[in-house]
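Visitor: These are the structures, in structure tokens.
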Structure P
Amino acid sequence: MITKMTLVNITGPRDDIDRMADEYLSHYEIHLVNALKELSEISTLKPYTSSNPYEPWLEKIDTLLQLTNVNNEHQHIDKPYSFDEAKHLITDIDHSLVNEQSELEHLRSQYNDVNDKATAFKPFVGLDFDLEKILSMSHIKFRFGRFTKENYLKFKKYIDRMVPSIFIPAEETDTHVYGVYFTPVESRQRVDALYLSLAWERIYLPEEKGQPKDIYARYANQAEQLSRKIADSKSKLRALITPAIPDLLTAQSRLEDLSKAYGVRKYAAITREEFARKETRYLVIGWMEQKAAKQLEQEVSDDSLITMYIEDDEDNKNQTPPTKMKNNLFIRPFELLTKMYGVPNYREMDPTFLVALTYTILFGAMFGDVGQGLVLFLVGLIGVFKPKLRPLTILSSVGLSSTIFGFLYGSIFGFEDVIPTLWLNPMEHMTEIPFFGRLNTVFIVAVCFGLFLMIMTMTINIWQQWKNNNRWEALLDKNGIAGLIFYGILVFMLVLYMTGNPIPATALLGIVLALSLLTIAFKDEIITKLEHKKDENGDGIVIKLLTVFFETFETLLTYFSNSISFVRVGAFAISHGAMMGVVLMFAGAENADQINWLVIILGNLFVIGFEGLVVAIQVLRLEFYEIFSHFYKGDGIEFKNSWSK
């Protein structure tokens, strides 16, 4: 169901907005809207432009807590704590740790410098000559660097023998080849250009004495020693900070609350008094649940600095409130499927209950097996105990449905001779119907269920359009009363024919069918005449008739395709039995004494995973195209609590 929303307006002295948001508004769920956009026609409204004063202090707390073993994903601590107290706490701790933090920063700086040098020399440890000898050469130039592996192969193939240079590879990684090349001074520019043409990346090494491997070992050893000193320094800081952790966490929670309250400013507007040439009051606008809005209004009624009023539905009938869906624990997981199509419009029906019911039934009918259904049910229970995996609870519902249909089909893990069949075997049970002959009963039942769903969704659309004062759509649309009459009569005549009963008043029914189809075809023209409007389209009679013809053909095709699409329910019920029959055949189930249980287990797991996924997708397709298309738009705005991260 969709929660009843109302638009609230809150105003007060400009500098009191943070207190209002912190003391009152933060305790309620509210979907804030930008007041400047909402009231764009008022030129005297201005935005807040100041920066958040709480963020720098929160960063300082994060820095201090990172030096401890405290998990930063802490629980919120709700204790009274002022901004000044938090600042004094952080400042005092910072002052008490000045020497230790300075020492730690100095060690980190030394470590970064030494580690960078070690990293620079590491790829060249394979070069066994002294750097000072290279540096002393006056007629030969050198370049340390690297190629990509692809460009190195090109270099070896095309350029190596073309230029007066010697390239000595040092190390080869998954992506690059490191090395150094030497070239005479007079050829330097030409050689450098050719190397650069292959994306040679030059690496500048610090001037050192000795071989690269010795230099690298020296720096690596220094880096290791500095790393130990940094760890010791952190331990000292941790020991000093640990006693203050409870206060820091409390201050952090409080500053986060204040920071969130400050965030209201980005939605608020300031009223500017032109005579006094200054901003005087703030204005905050947002959507709240009706009950919560009245509770907040009662709470602020005794606060002389806050003025709040709730707009009537009549005042905001031209606005589109955000949609907040509210369903029980069993239906709520199916909101995920509804939102995949689109969030329901505030003024239309929340289809989640219908999705939960039809999706569960259709999945069970297409995947009926007691054992496999119980497996899905047990997997779905994970979502019950782990909130982060809550969508998995859908598997519990569809698994239970599969188990029920498994009893009706007499199937457990593919075996059809273990439990009695309470209804029918999808592959074997046939029904004789006129014109089509003998068909699997599940095909007939599936289509009949689809016909019922289409009539039901048309009825829902009629009620929905009538409630929203779209009377002509409710009466004349292909999913309105005209469409319901046309489709209902066709279904009525089809049922009578298939059951071998005579069709009464055939001529009258034919006339009603024709009239209802013409009403659907000329809906726009009829509405234009009834509302005494001028036809603004301007198309000629031929174009209009062609448009009507193709739209009518599309309508008939939609009725037919939507109806026949439910055949897939029976088809998958049969294919499920056939697939399990193949598994049992490979497992040698014909001979009860020589069953390969490993094949049975692996085959069932494959069917549950692969066919279960395919069935889930097919049922979702039925929901979106055959059910939603008759009554649901899904063009709403989702309610987003402004206090949520």
Structure Q
Amino acid sequence: MKKKTAIAVIARRENYIRFMTEKLSLFLGDAADFHGYIIPDLPDTTILPEDCVVLSSYSIFQQVRPKLKKSARVIMLKRSLYRESLNDIRALQDGTSALLVNIDYKYCMEMITSLYREGNINLQLEPYYPGCEYDPNIRVAITPGETQLVPPGIQTVIDIGERAINMDSVYELAEAIGVADPVTSDAAKAEVEKVLTMDSAIIHRLNERKRLLSQISAVIDALKIGVVITDVTGQIQAINRTACDILEDSAERLEKFNITEIIPELRLRIAKRLEEQTQDELVTIHGRKVMTMVSDVMEKNGIESRVITLEYFNQGEERQYRFRKKAVGMGHRAAYTFDQIKGESEAMRRTIEIAKRIARSDGSVCITGESGTGKELFAQSIHNASRRSAYSFVAINCSAVPENLLESEMYGYEEGAFTGAAKGGKSGLFELAHRGTLFLDEVGELPMQMQAKLLRAIEEKKILKIGGKDMIDVDVRIISATNRDLLAMVHDGLFREDLYYRLCVLPIQIPPLRSRGKDILLLFEELQREMHATFTLSREAENMFLRYGWHGNVRELKNVVEYLDSLEVPVVAPEDLPMSFHAEPLNLPSIGGVVIGQEEREMDALSYFMLEELMRCRRDNRHGGRGHLLSAAHAAGFFATESEVRNSLHALSEQGYIYSRRGRGGSDITELGMELLRCKNL
């Protein structure tokens, strides 16, 4: 006589083990020995010896999985209905709403599946189990012997009694242990007669469905996101490789379960049988965040099936970044690295080393230094050396954008937010910099109103578009730069103190070119190579280079090299150098009895030129606006930027040498400024 196969039957309750064992013995009692295991009683270190395991839910499978042999065949036992149990149900009017009452959600959905598939009924069934909400207008309940769970207010209770074992499970188990025909005994044949089976039309339809699902499986396996196809109740019909990887199991096993057993967060969505919009849900699977989306597949009679997509949250963000990058082009990227920063002086080497250490952190960086020292070069290098280097480097010059446009540039706007708003709206720079770096150049020029909004965005890591209703999460690193003394501005009430400390978590001071010694000649030679310039400096001109103040720093040096190259002289003599090189610092003892400090004695040539030009404007009764002063400076051989002119005027105004009006009112020289010029000409 052939030895019987040992089969483990695992459940949470002893009465259910007894039920499964009794029913299975009717078909396989001569070929199998059934060993029952109750979940709480399983020893922690036990590996079950059985090669075949029968259980009824995914949660049980997850609990006992470490205790099973790797080679064990797992059979998910499905249950069915007895024919006579449907008589009272079929007497109900088509379309009647009824509660399906059972001990938990899983068993409710399993029975609803059986009623729709095998019973071929046309009712609106809603799951009900202890603790769940339900529609109080429903007056009918159906239950498999759990009448004590029926909620109050129900007028008609249909108890269908004990349920049968689905014959598909019997045949699957028989095939696993090598039994060709499990329905041979009289008891087995009698049981089959009582169990509800599907009519030939339904069987034919399901076979067609299986063939279609087989074809669909080949298609969805090629997709890079996880795809799960279920029936109306959530029973898995097909699943692709990516979804199996996310759920960390094989398709063969997963297709035995309902998706709500594997991802409980989808229960409410799957339970709703009314047509709804596609919904996203962020869930945690095996410790990782996964975006899920449930879409209903509709046919004439309502929802036929559901398609569920699964994608790791960070992969979804990376895909959005790729699309965003394509949409905005290549404009938002950092081109420079620390290797491209030239300098051998101790001050520069120390600054670069500090910047490299700062790059490894994720705190806000504030880069200070005079105009033209290379603050953006450092900002881009920090970005490229950070963990955010794969994402965008988005830069904005806070002084270059008009105040009325600054908010829309930084935070974006929705369609129709204001007159002239682009169709479809616009993403702001915060959104474009998501997971990357946002560089705020000349941050000291931000209006107070924008400072408040920037502070909120940094603290909450959320932004609100103009005309928008929903806050948008943003993850950006802020690098700011300025040539102004922000702390002094805080003391003067021109810059928010709380924003200052948010921006200046990791401060970097870029040394001016005049303090970098031989770096001046090193950079001069580097710029010559870039411009393919062939001239050389005489020893006298070289000495003047080293003594010169370089108030425009590297930017001014670049302009000087370009200027000298245009002269087309093989050797540059001192007289060939621009006018600014020949302006000696003043050494005046006093003006009107007031002793002149070091700052006034070392006033740069550009500032004196500004005073002289404003004096000419006063004499000729002309407007001394910033645009005119910039053009005049260029004509006189000064390589000054608009920012440098503005800073020079600001310094002169602070010292009382000029009076600057608001807006486009221009500037006038004061009596003190005229006295300074008279002393200079002595």
Structure R
Amino acid sequence: MFRAIRAARPAARPRRAVRTVLALGAALATTLLPAVSPDSATAATGAAQATGTAQITGAAQTVSGFGAAGAWWTDDLANFSATARTQAADLLFTSSGIQLSQYRYNIGGGGTGVSVPARAPQTFLTSSGTYDWTRDPGGRAFLSLAAADGVPDLIGFVNSAPAAWTTDGKSCGGSINTAQDAAYGGYLATIAAHFAAQGVTFDQISPMNEPDDSFSSCGQEGMSVAPSARAGVIDAVGSALRSAGLSTTVIADESSQTTQLTSEAPTWLADASAPGYVSAVAHHTYNFPSGSQLEQVGALGATSGKPVWATEICCQVSGGGYGQQYDPTITGALTLANSVYDDLAYGNDSAFQWWTALSSELGCDPTTSSSCATTVNSGGWNDGLVYYDPNYATDGNQTLYPTKRFYALGQYSKYVRPGAVRYAVAGSPSGVQTLAFWQNNAWTVVATNTNSSATTLTLNAGSGTLTSTASIRTSATENLAPVAAPGVSGSTLTATLPARSVTTYVLASAGQPGSAAPTGQTLTGVQSGRCLDVPGAATTNGTQWELYDCNGGSNQHLTLTASGAVTVYSGSSLKCLDGYQGGTAPGTVVDIWTCNGGAGQTWVLHPDGSLTNAASGLCLDAYGQGTGNGTRIDEWTCNGGGNQQWTLG
């Protein structure tokens, strides 16, 4: 786990009269921000034009939510006024804020041996084996506020088991004592049952967090869990939850890096019973993975039959990578937006969760510097969405300082709600990251312009006439602000995206996805320049696809359907791009077959032009890096190669 470590905070002295201020613009005042008439002058000026029309294609994953964690900061907020706590909860959980749909509650292990008191959360378990439910007042308060505000998904996560069940008798530096798995499972089930009786139901429990690291420095809680031991922990927790009559499921295993997840999770996913308790395969992204590495996460989800969730990331510095910095500006916001885009568009993640919702790691003193909270410095950390004064106990400052990251996440969390279905987008302009979601007969399109100049996005939704209902933007000068509606012509929207901005468009649709989509397109190999082709225009099931010179033939005319099928021909000759017999191993032949709606005939298009199969998670691949006519097509582990990238045209 990657966490900023600071010196232990000195004991709080008596506070002066408290100042409770919310440093928040008026942009969050309304539940649904109104649309504004199109601004044609803006649209016609200074735009870097796209080379063509982007296109919404097939369905990908169903969204579970967007969230953040309530770790550590809740202890500080317990000392804030009731008004300040309510303001913090409103920012996070309600429509006057960013309306997170997931909230992670830290189930503390007691902090035994942890050197930083602020990172040593209390455990409910007492030394006598009983439970003290008055402990963790700050954490309990915000969990209750999240539940009362209707956050749909509440998650209890553990950094370390209580010291009695670790190999070193501490809350850091050791491993889970596998002989105590049953006791540990009973402990978590007891906590979940207690909160359920209070009207606060955990939807999921995560019994390990970055189990690849024991956190031997003891700057915070943590315990390692060997890959071979993870199934036992999951079994113990899952069976205890069921025995308690709870609907709570398990998420696992929250590995630090995607490469660790893809190499280690198959061990516990092969267990006879553990996967049955697991509702999502969870990972962190502290290796800052490439698109193909994220596609391998999606492949793990595909072969296990589980949704995948990105459950923690933070602390990137300007330009990418992990490091110490406080950046509340649009640069920091674009870094977060890029993480959301990569996780959803490449990894097919159904959930995105930032590390911690609030942080005191400002790296400066907001009471002595008026620009502290709004200026980049190298002394703080990019770990929070909203910040507060680390010296609140002595200076009485209870101001909350939202960052541009906060608003950027709100571009998703407020408008893309659980149950929305992401549809892949092909052909976005260079530097524009476009995600499209379908819910309640409407599209929500989130477009991030990473360019240093305005860029025009033209997007064909392929679903009949569109009607703009809301347009919201975060930029260097805007915070979830209502802005000009896009131009709409039938099924196509056109919008000018200001430089370095995140814009959300909500558009009602007269038709369903795919009802007015383009047909007769081609897929051209980036490496070969040749078209995906059915040899000899054959119509026989089992005919393997190949590369061939693009010639406009019907055997090269494809339709990417809203369901994710890729079809060729029409009428009684209609066939689908098919992973032979639903194969999931690298080298599986890609053939034509009578369309049947199966996962082996469902494909997801990714931003780099790769297509992954929903059954295997493998990429559509020109065999052996071949580029010549007749090169056969198969499925292979995604690797970012040009022989796995295709241009839709």
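Visitor: For the read-out mean count of other Cβ atoms within 10 Å over residues 88-95, a value of 14.6 was computed from one structure; give its label from P, Q, R. Mind showing how you got there, number by number?
Guide: Details: P: 14.6; Q: 11.9; R: 21.2.
The value was obtained from structure P.
Visitor: Could I ask something else about it? Name the one structure among P, Q, R that helix-only ellipticity at 222 nm (-39500 (n - 2.57) for each DSSP H run of 4 or more, over all residues; to 500) of -6000 was derived from.
Guide: On the way: P: -16500; Q: -11500; R: -6000.
Derived from R, not from the others.
Visitor: Moving to a separate point now. If relative contact order in percent (Cα under 8 Å, 6 or more apart) is computed to be 19, which of P, Q, R is the source? Show your work: numbers first, answer last.
Guide: Details: P: 19; Q: 7; R: 15.
Working through the options, I get structure P.
Visitor: Also, quick follow-up: Using percent of Cα pairs over 40 Å apart, single out the structure from P, Q, R with the greatest value.
Guide: On the way: P: 62; Q: 55; R: 31.
When percent of Cα pairs over 40 Å apart is computed for each of P, Q, R, structure P gives the biggest number.
Visitor: Just checking, which of P, Q, R has the largest value of volume of the Cα convex hull per residue in Å³, for residues 96-471 alone? Walk me through the intermediate numbers first.
Guide: On the way: P: 451; Q: 226; R: 154.
Sorting by volume of the Cα convex hull per residue in Å³, for residues 96-471 alone in descending order puts P first.
Each reported figure results from applying straightforward, stated rules to the coordinates on display, with no laboratory input. Every value quoted in this text rests on a predicted model; they were computed, and no experiment measured them. Cβ atoms are built from the backbone, for glycine too; each structure is taken alone.
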